[in-house]
Structure I
């Protein structure tokens with residue numbers, strides 16, 4: 001029998017793996033030189049990159065079970081306040097990242113360079129008329145918030161039915177709302193434009209990959225993770241834990257791929273089959289990590305990912321801030337302005353490694369840079385809770 005800490009170590013490692021993966025794929029040296037497995041599917045389909053975000057949402061569901069268990073899943077004032085506060089904080093951080101990126105880009109616009117300082121500053125600060133409202137952090141916030149409130153209000157034996165209702169209901173929306181068209185006739189685009197406005201959306205053929213309606217299946221995504229969390233915590237035998245996760249993962253993955261013939265896998269609209277398949281693969285991967293780390297005891301290799309896993313959202317925010325700064329802090333080089341990002345890739349790495357490998361090396365170095373900031377917290381056992 002393994003201890004509780006050992007049993008959950010695999011969860012930290014998987015959480016860290018997904019955060020490191022998200023940072024890696026978001027920060028290539030050049031978007032024009034990215035190896036195919038590190039790119040998202042252009043529309044229908046699935047690449048390894050498409051797995052990292054849904055894996056994290058699956059883990060968030062497991063963590064939600066562990067977090068709310070101490071409240072005995074009772075709808076108390078303290079439990080509701082914890083959920084509402086965390087939802088608002090995560091959502092606000094996502095908006096803050098979007099604003100900071102927009103501030104830096106606006107500050108660096110050539111047409112603003114000759115403005116008086118305070119006019120320049122004011123124009124850069126006041127960008128709320130075209131800030132993107134939704135995003136990765138905002139999706140995490142909304143999915144967590146709705147899922148967590150649900151598990152407090154509903155008996156847990158009914159949660160599988162809620163998951164099924166959300167996925168089937170969303171499938172009907174896609175079928176009758178032109179939901180598989182990659183253009184502005186898609187019901188997802190229509191709703192986002194009507195509610196959010198075009199100026200507050202991600203620009204991708206009218207489709208916002210973290211839009212309003214596609215939040216529905218992401219709530220089901222977290223609830224599936226919640227059910228897996230119940231298995232992890234309630235089952236005492238580590239081997240039984242592992243086998244249950246493998247079984248669930250196999251069933252979900254097989255179901256997702258089988259149903260994809262009629263309901264294609266699609267991350268940008270978070271299709272129901274995408275939910276099933278990625279939750280299935282996440283469950284199987286977690287089972288594999290439990291076998292490697294807890295059953296076989298191979299742990300030393302995992303320390304790199306633990307540094308990401310113990311403070312996942314903090315590490316993601318650090319990565320986002322570093323990325324914005326590297327892309328917007330510029331200096332003169334050979335008579336022209338170049339960003340720190342551009343200098344590192346175009347001047348240092350590309351001449352040595354070439355386009356594609358140089359782009360990958362940049363991404364790996366960037367992940368290592370973020371890891372350094374988290375390793376200090378890891379060694380000091382400092383946990384930043386959001």
Structure II
């Protein structure tokens with residue numbers, strides 16, 4: 001990455017808050033509020049907790065065409081408020097990121113602006129009433145299908161802001177948001193764009209809720225990443241977006257949260273549909289690639305925002321890799337605050353990493369209480385100050401996909 005991109009703006013909406021500042025304030029206050037899903041209903045005897053957006057929809061079903069979702073719609077133009085929540089969250093986070101970068105949408109008219117967004121659930125139909133009517137031989141209204149087809153996250157953002165640069169939606173399991181930022185940075189390096197809007201977005205969905213329960217990797221209590229007694233993940237929802245610009249070495253940075261996008265690595269171990277390779281080879285390859293591209297050594301990395309789902313296999317592999325490559329580096333998981341937001345996770349966690357790097361403070365790994373006897377390392381147990389110039393954020397996804405980002409101070 002000979003031409004390093006700068007992150008000049010960030011936007012985030014998740015269970016912690018409706019803006020990045022609110023989210024970080026609540027994170028460093030060690031707050032979290034998992035609860036049974038309010039967006040849909042299932043007949044599971046156990047109500048597995050999820051992390052919903054603040055001020056969500058209460059008992060109203062998201063399968064209804066008449067739904068509203070404030071404060072998301074505050075950031076979305078009237079013409080796009082009929083889109084799926086996944087698309088609208090992406091637009092909201094993009095609007096926040098542009099505002100953080102000091103960019104008015106009209107300033108984009110004469111620029112080559114690309115949009116690269118990651119998602120997983122955003123590409124799944126979630127309209128049970130439509131299916132039920134169809135199976136009964138009725139002719140249901142096609143509104144839900146039209147809304148789904150119009151709600152491609154990257155296209156939705158491009159339409160919202162009247163952009164005409166390259167547009168791509170990345171669907172690579174839980175590495176999608178991380179990969180979208182890496183791909184966006186490559187567009188700048190290749191001189192395809194002047195500016196890139198990149199990130200990820202995903203909403204809570206009954207299909208994934210039931211799916212993870214069927215895989216027996218969902219915790220029926222608040223999740224406990226890296227804890228010896230971890231039982232699985234909790235799902236969440238949200239969106240995270242960064243503004244990437246190629247700035248010359250002496251270019252002034254605009255926001256207090258600015259950092260350099262120093263390196264990106266991506267690797268697939270092709271071991272299993274859902275489990276990472278036990279020796280962590282895919283993750284090690286992605287980490288080494290990101291470090292090589294950034295020009296940093298393992299000793300330069302001040303902290304790691306790990307994938308840290310709270311599942312047995314994921315956490316075991318990550319700790320094993322850290323012990324081998326970055327044994328002295330503090331690490332933590334933020335999924336204890338947000339839940340696992342799937343395609344949005346890598347983007348949201350990259351933003352948390354950027355904020356922590358610029359403010360030189362990292363959060364406790366929420367949910368961790370007891371060290372795993374199978375490893376000599378453990379995550380950060382309390383909020384703590386750091387003194388470093390580089391940090392890492394990573395994703396370990398289904399299908400053996402691994403993606404890693406390295407960020408540095410200017």
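What follows draws every value from the coordinates through simple rules; no lab data is involved. As the structure is a prediction and not an experimental result, all values here were calculated from the model. Cβ atoms are built from the backbone, for glycine too; each structure is taken alone.
Computed values, structure above
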{"read-out": "Which entry (I, II) yields the derived value 23 for relative contact order in percent (Cα under 8 Å, 6 or more apart)", "value": "II"}
{"read-out": "Which of I, II leads on mean count of other Cβ atoms within 10 Å over residues 268-275, largest value", "value": "I"}
{"read-out": "Cα extents along the principal axes in Å derived as 63, 54, 39 - corresponding label from I, II", "value": "II"}
{"read-out": "Comparison of I, II by distance in nm of label points 7 Å out along Cα→Cβ at positions 228 and 276 - largest value held by", "value": "II"}
{"read-out": "helix-only ellipticity at 222 nm (-39500 (n - 2.57) for each DSSP H run of 4 or more, over all residues; to 500) derived as -21000 - corresponding label from I, II", "value": "I"}
